[in-house]
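Chemist: The structures considered in this document are given below.
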Structure P
Amino acid sequence: MSEELDKNDVQFQIECVTKDLIEMLIESKGLSMEMAMDLIYNSQTYKKLENPKTGLYYQSGVYVFDYLINELDAA
C-alpha cells in the first residue's frame, strides 16, 4: 500500500506542476489552453517530468517552466 501511495503522490505532483506550466505558458506567451497543453505534453521536459527517477516532479513550477522555455527556445 505504501508503494501505491508513493506512486499516487508522484502522479499528483506531476499533475500539479503540469497545471502550473499550462497556466504560465498561457500568461507569458498568450497561448490558448489547447496550444499550451500540446506544447507541454509533446515536450522532452514533460517526458522528464513523468520519469520519477529525474526528480523533476519535485521541483517548483517556476523551475520546470524555465527548463521548458529553454527547451522551446532551442527548438
Structure Q
Amino acid sequence: MKLVASSILDILEREGAGEEEEIYKQIQRLYGDIDRRLFEELLMSLEIQGLLRVSNLSKDRRRIELVRSEGWGSSSEI
C-alpha cells in the first residue's frame, strides 16, 4: 500500500492536481488492476494526513491536489 500511496503523491507532485479518474487510471497502468475501494481509502488516508486535498467538481467527479510535498515519504500511517 505504501508504494501505491507514494505513486499517487509522485503523480500529483508532477502534475500539481488532477481528476480522480485520471489519477486512478495512471495508478492502474503502473500496478495493474488496483481495487477502486483501496484507491479511495488511500486518498482518504493521504487527505487526513494533510498531504492532499479532494474537492467535488460535480456529483461523480473529484479533483485531487497536492497540499505539500515535504516529509510525505517518512509517514508510517500510509
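Chemist: In terms of distance in nm of label points 7 Å out along Cα→Cβ at positions 16 and 48, which of structures P, Q is highest?
Modeler: Biggest value here belongs to Q.
Chemist: P, Q: which one has helix-only ellipticity at 222 nm (-39500 (n - 2.57) for each DSSP H run of 4 or more, over all residues; to 500), as calculated, at -16000?
Modeler: Attributed to the structure labelled Q.
Chemist: Which of P, Q yields 2.0 for distance in nm of label points 7 Å out along Cα→Cβ at positions 8 and 64, as computed?
Modeler: P
Chemist: Which of P, Q yields 34 for relative contact order in percent (Cα under 8 Å, 6 or more apart), as computed?
Modeler: Details: P: 34; Q: 38.
Structure of origin is P.
Read-outs throughout are calculated quantities, based only on the coordinates presented, and are distinct from any laboratory measurement. As the structure is a computational prediction, the values presented were derived from the model and not from experiment. Cβ atoms are built from the backbone, for glycine too; each structure is taken alone.
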